[in-house]
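**Student:** Listed below are the structures to be examined.
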Structure P
Amino acid sequence: MSYAVAALYRFTSLPDAAALQAPLRALCEAHDVKGTILLAQEGVNGTVAAPPASLDAFLAELRGGPLFAGRLDGLELKLSTAAKAPFGRLKVKVKREIVTLGDPAADPSVRTGAYVAPADWNALIARDDVVVVDVRNAFEVEMGSFEGAIDPRTRRFSDFKAFAAERLGEARGRTVAMFCTGGIRCEKASAHLLAQGFSDVRQLKGGVLKYLEEVPPAESRWRGTCFVFDDRIALGHGLAEAPPRETAP
């Protein structure tokens, strides 16, 4: 049996996040969905998998069903497949943030970096006046990244604040182009830079996953594989499962 996999997030006001936990878990179980979903007052974030028809029904309920009452209508989705179940269990958790940066001023629902479509990304990062930043953690960067991107060498996403303060100051007047796996970390990282006075911050729409899905290998500036947080470990162009030992040159 093949499985459909959805990486999803949405920054939206969920003051009832704690109350949503139990019914969301029940909805997942009703559709045989496994994986991890995080709820917070700022929104929802997760990666889940199920048989294709079950996942379609689950996502339709998230976006249009009564549980979220339209608040997830603009859900950001990256879809892929897996030859076997990529998750062994279901976790639905309530957190303070759906992706932890620890900066109250970084609110993507108010302001975030300008989106750049995958088709336009190569031209942007080829410019001499653009500073390209990989927002992912060091172990992820070791498996693959874009040519010439700065590796912040972070152990966790919350370390990005210190990196920006210590190493990005000279880029304040330049264009900063950032990317991450599926887009959610860039939403917050770009909001943080804008709050710190950076004027031109851009982010790869849909993250590396959308780039690998849409940009042909012959035109790609990605080197290596992309780490994913499930049992597949790594994906390559076309979102095909890839050997995790392949690393960027």
Structure Q
Amino acid sequence: RWISHKYGFGTYIHFIKGFLSRETFEEATEAKMRLIDMANVSGSNVYVDTLVSPSFTSIVAQAIQLPGISGSENNLLLFEFHKNHPEHLKDIIDNFGLIQSVNFDLILLGSSEKGFGLKKQVHVWITPYDFQNANLMILLAYILLGHKDWEKATINIFAIFPEEAVDKERAKLFDLINGGQLPISPQNIEFITKQIETDPKVIINKKSLNADLTIVGFIDKAVKHRGSDEFQGYDDIGNILYVHASESKEIK
């Protein structure tokens, strides 16, 4: 509801696993009424619905074909999993190729017991692999601040690069900024160098320990190679938004 508050509409689909029958239809109807009540209380711009389907793959296939309620086509999927209980993460990863086939952006919310804290700090982390994701990551952070719950929050952007490549990567990043391809000021970026053997997650865990939301990018090659491990290892920080852009976004 935060993302949909100021810049459009969202659709929330509640998945009920099973085959369509009188029993599952009644279950879906009851669930939908509860969701509508919750949406009305929060005043969100989110359309809610339920779908009964025998598998997660089939529900994803149905969801990505749903028409957009605002007149524009849907172009992004958001899933959630609990960082300490990532059992459903495998289902999402198994359907990553299906989502990519229709050029949808994909974001995953890794939730934790810390929740969203005080909603005061949003940290965005850019690595050498995130130039395609960077605009969407930054855009989501600014969209979030458009909601009254986050209006007093600040956005901190960190760029983390290997020590021997930091000058080259800094110049590359500045070229994108100067060319209008990244909607940020160079003064708003904190550059952090790391040794080759240092896992960036170690630095992120330390630097974003008190962040209320941390935004990181991920790429398809890493997911195919590492699977669910790509989304693990952020044990010390709170909620994380993992972002994959189907293509680089132009922000005007």
Structure R
Amino acid sequence: FQRGKLEIYIDVAKCISEMSDSEIDRIVQISKNNIEKATFTKVYLISQGRLPLMNLSAVIDTVAGYDRKKTILWVLLHSFYHARIVSHENTGVLKRMDWLLDLMGYIRNVAYKSTPLQNVDLKECIDFLLWLFAASVVAWADHGAPLLLGLSANWLPWKHQTILLELSEDHIGKHPTDKLAVQEALTLLPSSISLLLAKEPWKEQTQKFIDWLINMMESPKDALSKSSTDLLKVTLLALRSLAEFKKKAVWTKAYGW
């Protein structure tokens, strides 16, 4: 959908947020016909704390099989950042950490085929799921990386900038700056994960992150594209200064010995 109509969808989402959970579920049914608008509405409500983060699971399952994800990736990237800066019990750091650990488990299960996929290419699905992992880590690690990606507390940061008025006709996620932000989330993952695991309460989960990265690197070959394999390796190596990495069982696998 067009960038110029984003404000309308935000207003609609705010109205829907006043309804009961069951009414929200009834109204915001994500299907192939309305996937972008419905996904935005649901993800917006999640990012504001109106719906628990676990509601993202259903969104992810639907979006995984959608072949034109550009708009949705942009929306998800922004929503991860907003979930962090919005003060709400549903988006608190412990809730976000639990959600990310659950996502990691889900990605591993998909890669090892213990969670079956329907009508979705396995490598493409893992690429998408690893992007979700990267986007959430980058959005939650610090404020520097999100700023580099052009994220802000405002969904409409361009609104009052006359130089960007032509963007209002653009479709969200399809402008070069949007595409760059989505792509660079992967580039920033190694540095962001180091920042994330340097602070509490994430620090306590370092071993889980390292074990997961190794598990993913060792997953069946038909599960990982070359780009995903490279991403996992460089992300693991970014943690090489940590005590958990310096265990022989870890660094030997990280360096492929």
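Every number in this text was worked out from the coordinates using simple rules, so none of it is lab data. On a predicted model such as this, the values are computed, not experimentally measured, just so you know.
**Student:** Here mean projected area of the Cα convex hull in nm², for residues 56-119 alone has been calculated and equals 4.8, so which of P, Q, R was it run on?
**Tutor:** The structure behind it is R.
**Student:** Which structure, out of P, Q, R, was Cα Rg over 2.2 N^0.38 Å, for residues 88-143 alone derived from, given a value of 1.27?
**Tutor:** Details: P: 1.58; Q: 1.35; R: 1.27.
Derived from the structure labelled R.
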